[in-house]
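S.K.: Following are the structures in question.
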Structure I
Amino acid sequence: MTARGVTAPASSLSQALQAELIRLRRDGLYRSRAYVDSPQGARVRFAQREFVSFASNDYLGLAADPRVIEAAQTGAMRFGVGSGASHLLYGHSRVHHEVEETLAQFVGFPRALLFSTGYMANIGVVTALCGREDEVFADKLNHASLNEAMQLCRARFRRYPHLDLEALERALACSRARRKLIISDAVFSMDGDIAPVPEMIALCERYDGWLLLDDAHGFGVLGNHGAGTLTHFGLRSERVIYMGTLGKAAGVFGAFIAAQAPVIDFLVNRARSYIYTTAMPGLLAAALLESLRILRTEDWRREQLARLIRCLKVGIGTSCGALLNSQTAIQPLVVGGAANAVRRADALAARGLLVPAVRPPTVPQGSARLRISLSAAHSLDDVNRLVQALRESTQ
């Protein structure tokens with residue numbers, strides 16, 4: 001205890017954390033939050049200014065769609081605000097069931113299971129299906145949730161170089177594990193490139209493996225009516241466990257796993273991140289039913305997104321930095337060092353354009369980037385304005 005009026009010395013933990021924060025600031029890696037004072041969309045407000053936002057995963061412009069908002073309001077009147085319990089303890093309502101049936105039919109699987117987030121879905125699947133007798137094979141650029149799941153499941157794991165299927169096949173051929181699970185992003189969140197899914201499924205068939213495909217950034221954007229990366233390639237396989245998120249192109253919240261019936265039933269009984277958490281509020285499930293209806297029927301949104309991608313690529317060319325080879329809504333512009341990425345993001349913000357600077361450890365050292373996210377809610381004028389500002393920020 002300290003006497004009144006005498007300041008206690010900082011604890012060793014506080015001192016260590018403060019030193020680490022100073023180092024992060026020095027290296028251009030310190031992160032802080034800015035609150036947005038408007039709905040998400042092509043334009044947002046914060047710090048009492050309006051910005052054109054290229055920072056959102058709202059790829060189809062559904063996050064503030066009036067029809068989705070109305071569905072949420074109606075759902076709140078019917079189901080209340082909170083679900084009140086976990087799915088297994090009577091928090092699972094009819095509207096949850098309707099969303100799961102709709103999703104399963106849409107993506108072409110027998111069954112689907114709602115999770116609160118994509119992070120929880122990935123951790124739930126990998127830790128439920130894999131243990132000490134099993135082996136997990138992971139692309140080195142996978143999302144953090146897949147990396148965390150891989151380490152938590154206690155299985156042996158191998159990470160192969162990004163999209164290096166020869167290395168993946170060598171690892172599979174050497175494995176004597178009881179169960180072999182490949183885990184991979186379908187669309188990689190920081191590069192925007194698409195995994196070679198047909199070849200990965202062929203490897204699963206050759207070596208008796210399974211593929212957990214994280215389609216967080218492909219669901220709603222790619223494939224037939226936005227049904228995702230599998231339909232983009234025209235594929236169906238019983239060896240695929242498919243994860244899609246519902247807070248990006250679908251504009252609401254949550255995630256789902258689609259798979260064969262025994263897989264879903266096993267997850268209901270063994271996926272701890274499903275069992276031990278409160279169910280998604282019914283009002284969000286009601287909103288999802290409407291957003292999924294719009295997503296499936298309004299193909300003009302994906303057509304507009306494709307036009308914007310072409311416009312950005314042609315406009316930037318090679319004059320503003322290294323734009324990675326992405327055909328998706330994620331268009332990363334690699335600028336090198338973290339400080340340079342922050343400087344250019346600040347210069348764009350001064351012009352009313354929001355483009356996040358993505359720095360290590362999210363991406364490898366020396367590959368800090370401006371992560372441009374396009375939305376069907378953007379106009380061609382918005383993209384041309386960004387291109388002009390990027391050109392001027394290099395001078």
Structure II
Amino acid sequence: MAKQGFKILDSDMHIMEPPDLWERYIEGKYKGRAPRGVTSENVRDLRMVYPDGKDWARKSTRLSDETRGHNFERNQKIYRSYAQRGWSAEVQLEAMDIEGIDVAVLYPTRGLRALVVNDMDAGFAAAMARAYNNWLCDFCQKDPARLIGAGMISPFDMSDAVEEARRCAKELGFRAVFLRANPLVDHRWEDSYYEPLWDALEELGLSLGFHESTGTGKKQIGERFEPNLMLRRVYAQPFEQMMALGSFCAGGVFARHAKLRAAFLEANCSWLPWLLWRLDEGWEREGDIWAPDLTMAPSQYFKRQAVVSVEPDEVTVIHVINYLGGGQIVFSTDYPHGDSKYPEAVDHFLKLPLADDIKRKILWDNCAAYYAM
């Protein structure tokens with residue numbers, strides 16, 4: 001397709017799941033517990049409910065209200081016809097054509113909220129993930145060369161997580177799996193609890209995408225700003241991603257798993273130079289005690305094994321490039337989420353004051369390497 005001479009690989013494009021996804025795709029044993037998506041005049045209604053109609057795992061009544069500011073109205077106008085057409089694979093490909101996207105790796109919308117029930121039953125959580133992945137595999141069949149799946153992994157039992165990661169790689173043809181950045185179980189990312197999953201991802205060559213969601217999640221840092229959704233959005237995703245990145249780069253995960261690749265998505269990237277500097281400073285002072293697995297500075301592990309996504313109009317990315325070069329940044333449209341610049345996301349990015357060789361790396365090369373394409 002090549003827009004203005006650039007091939008474009010969207011590192012983090014979203015789908016909008018049908019409201020009855022889990023009712024249709026979950027195994028019979030769990031059909032009586034499957035959530036259902038809510039539909040309303042809000043074309044991007046993200047709520048889910050239990051079979052008895054109670055809200056699914058929502059901690060904030062404020063977040064279930066429709067906020068009818070100018071951004072809400074903009075999104076209603078842009079996406080109304082897409083919702084009326086069921087957010088189908090045909091709609092997805094049409095949106096990619098409008099933006100000039102050659103290939104997109106697909107992440108969930110309602111699915112980011114699917115496993116946030118506190119102390120969720122492990123078997124049910126694993127079945128929720130399998131159902132989502134089966135649906136996503138079917139969705140991608142419309143054009144498997146352009147639609148690439150990122151599979152859902154349940155963190156509630158590592159045996160289930162490893163088994164599903166293997167299925168994603170060997171049966172479903174996915175290039176990545178995703179996890180919420182704020183742990184949904186009482187284990188930090190550097191804990192030994194997750195080691196079987198990191199081992200499996202290395203063996204399978206699957207990339208790991210960390211993706212956060214503003215509205216829900218166990219002990220999410222954004223909760224302290226309730227009921228101000230604006231401030232919660234500002235802080236929730238970047239701060240959760242920063243903490244997850246710290247666990248991987250300075251907590252020893254990357255040091256123990258040299259072939260593991262991780263992306264930190266939809267949380268900006270302009271904080272990266274400061275955070276890497278801060279992690280390196282901490283390691284220099286106290287790494288001999290608190291980071292025994294590290295043999296080099298945390299920033300070096302990041303450069304070797306991680307990427308972070310840039311927003312289409314994030315002009316402060318120039319400081320990240322000055323600090324790191326252009327090798328660890330990937331592009332995302334974030335379609336069709338509320339803060340996406342669709343249908344002009346690519347146009348916004350191409351206007352940034354970056355050299356063409358840097359743009360080419362960010363729009364394709366870095367992402368293709370991360371997803372092992």
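All of the numbers you see were taken from the coordinates with simple rules; none came from a lab. Note that this is a predicted model, so its numbers are computed, not measured. Cβ atoms are built from the backbone, for glycine too; each structure is taken alone.
S.K.: Quick check on the output: 1.04 is Cα Rg over 2.2 N^0.38 Å, derived from one of I, II. Which one produced it?
M.R.: I
S.K.: Which of the displayed structures (I, II) returns the greatest value of distance in nm of label points 7 Å out along Cα→Cβ at positions 118 and 350 on calculation?
M.R.: Numbers: I: 3.3; II: 4.9.
Structure II comes out on top.
S.K.: FRET efficiency 1/(1 + (r/R0)^6) of positions 158 and 286 (r between Cβ atoms, R0 = 35 Å, to 0.05) was computed and gave 0.25; which structure, I, II, did it come from?
M.R.: Label of the source structure: I.
S.K.: Hey, relative contact order in percent (Cα under 8 Å, 6 or more apart) derived from one of I, II reads 22; which structure?
M.R.: I
S.K.: Also: Out of I, II, which structure matches 3.5 when distance in nm of label points 7 Å out along Cα→Cβ at positions 230 and 326 is calculated?
M.R.: II
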